Structure P
Amino acid sequence: MKRLTREASRRVTRQRLLESAKVIFARDGFAGASVDRIAEHAGYSKGAVYSNFESKEALFLELLRERMSEEIREIEQLLEERSSLAEILATLRHRYSSLEKQVIWCLLSTEFQLQAGRNPDFAEPFAALYRDQRQAIVRLVTQAASRVGARLEFNAQELAISLMALTHGIALQRAADPASVPAETAGKAIQLLLSACLAPQPKASPAS
């Protein structure tokens with residue numbers, strides 16, 4: 001087998017630590033998770049954590065940053081080849097109907113919120129990540145509307161806030177009581193909200 005370069009090996013180590021952190025933080029909570037346990041679960045020493053992340057808080061934030069970036073990339077890819085408003089709405093409905101099944105992220109989102117409320121030093125970079133995510137959603141919604149010739153009937157920033165709150169809230173309810181909250185709830189809600197906020201542009205009348 002070809003040996004990994006130093007940089008490639010570092011990337012592999014970093015990714016394994018993040019995967020381990022996702023499991024340990026979800027299982028033990030932020031306060032209960034230790035750097036030693038995260039490193040051991042990933043098959044490394046504690047030194048590997050600190051050579052890649054400044055602190056447990058930095059590792060926690062990077063976990064959220066990666067998740068948010070991954071979500072935006074997935075949505076961009078899904079929307080890339082959709083040429084009509086109906087296709088976009090159907091695609092998003094399908095995508096968000098499966099998102100809420102990821103219970104581990106529901107647990108982690110609660111841990112993120114708790115830590116932000118308890119630690120002001122964590123709260124500001126945490127809030128900054130959410131601001132960046134909202135701006136990315138604003139960009140995606142605006143681009144999609146422009147591409148399919150629709151106009152926004154709602155402030156794009158407020159729409160982004162609403163979309164994030166909607167998916168987050170339904171996912172938490174689904175995790176708490178899956179028997180009463182159908183899997184497709186989030187997807188249907190997203191489709192309904194966007195249908196109300198994206199209106200097809202009226203066609204120009206033919207010149208007489």
Structure Q
Amino acid sequence: MKLVVVGASGRTGRLVVEQALGHGHAVVALSRSGAVHMSHPRLQGLPADVRDFDAMSVAVGGADAVAFTVGSSGEKPVTVFSEGIANVIHAMATHQVYKLAAISAAGAFARTDPMISLGFRAMIATALRGVYDDMERMEQRIAASDLDWTIVRPVGLSDGPLTGRYRVSLDGSLLPKASRISRADVAACVLKALETDTFVRKTLVIAD
């Protein structure tokens with residue numbers, strides 16, 4: 001499989017790149033600088049701004065699947081998720097690429113759910129409000145597309161090891177006693193969504 005990783009310089013995106021190479025895939029790693037953190041004969045780093053449709057179109061051409069692992073850099077208003085995914089979806093439709101997995105966040109469309117800690121609900125309502133607003137716009141655009149999409153909503157991210165042992169809900173509902181998940185396990189879930197049809201058109205919440 002030829003996989004395009006959008007946001008490949010991020011902490012989770014880097015792990016998607018590494019694991020995809022370990023699975024034998026060819027990877028095009030997209031970031032603003034085009035720099036890659038490792039050398040591999042099946043890895044190509046390309047400079048691309050997710051808000052630039054032409055750059056996305058060039059990168060996606062000839063791919064089999066796309067992993068959208070973009071993070072917010074703190075700019076306000078937050079638009080990188082919704083604007084970026086709009087360009088990615090358009091580029092995928094143009095080149096007839098159908099497999100998409102995108103990382104969002106637990107609590108999207110469920111910001112006041114009592115399973116979320118009171119402290120984190122307060123953060124979503126204040127400091128993270130713009131991020132969640134735009135992630136929800138991103139999810140709406142994905143769900144309205146004709147792609148074979150999967151949305152992955154992790155709980156609190158950690159730098160723990162890859163375990164392969166994690167829980168998922170298949171309908172976007174929050175999981176009980178769920179507070180952490182390693183970025184490595186999130187990356188593994190993203191790859192599973194792209195390599196199989198297990199999670200097609202599903203919104204997953206993932207936790208350890």
Structure R
Amino acid sequence: MATATLTINSRNYGAWSLRGWLLCRFSGIEFEEQIVAHDDPDTRAELLMLSSSYRVPRLEFGGFYVWDTLAIGEFLHERFPQAKLLPDDAGMRSHCRSVSGEMHAGFANLRAGLPMNIRARYANYPVWAGVQADIDRIIETWLGAFEHWGGPYLIGDRLTMADAMYAPVCTRFRTYDVKLDDACADYSARILALPEMQEWERKALEEPEEMEELDVEF
């Protein structure tokens with residue numbers, strides 16, 4: 001029996017929904033999904049980055065409501081420390097929080113220029129300078145993490161909050177045909193091959209609704 005409810009929006013376009021959903025799955029919590037309709041004006045505004053995301057993802061658990069993705073991760077870590085969304089080692093934990101926080105607060109050009117769209121594929125997609133700078137920083141972050149902690153995930157040998165935060169980036173890199181070095185390409189493929197990601201993408205492909213604003217070939 002589910003003990004929690006996670007409110008999400010589109011699986012195809014909802015990068016923050018994916019992050020929150022992965023955090024719940026990685027934690028091992030039993031939860032039900034509540035999906036906000038795509039034609040809801042507030043939902044469309046969030047997906048189109050015309051307003052701050054405050055409605056999704058939102059976790060309801062034991063009378064608590066948590067609606068910020070990092071807050072959801074911290075909340076779940078406190079209640080299910082055995083899942084190790086944040087590592088036990090202090091150095092690894094601080095690194096995990098840092099790279100997760102950077103994704104949470106930054107990369108606005110990437111979000112605007114390469115919106116998440118799991119169904120789409122754009123070969124040789126042109127990337128403008130601001131987006132490329134964000135891509136370069138993400139690659140730098142990933143390579144630094146691999147060098148420091150040895151992989152195969154960002155913070156060592158198990159999935160953490162950091163991997164949930166960067167999973168939508170892996171879908172973006174595939175959608176827009178972003179060229180990666182071998183280590184980053186292998187990591188991206190590893191994340192996309194996770195059973196959780198396969199489940200999410202399968203359901204994304206089943207979504208009937210589309211948002212023309214995010215399905216235009218540029």
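Details
- Looking across P, Q, R, the calculation of helix-only ellipticity at 222 nm (-39500 (n - 2.57) for each DSSP H run of 4 or more, over all residues; to 500) that yields -10500 traces back to Q.
- Of the structures P, Q, R, the one that 16.9 was derived from, the read-out being mean count of other Cβ atoms within 10 Å over residues 79-86: R
Each value in this text was obtained by applying a stated rule to the coordinates, not by laboratory testing. From a predicted model like this one, the values you see are computed outputs, not experimental measurements. Cβ atoms are built from the backbone, for glycine too; each structure is taken alone.
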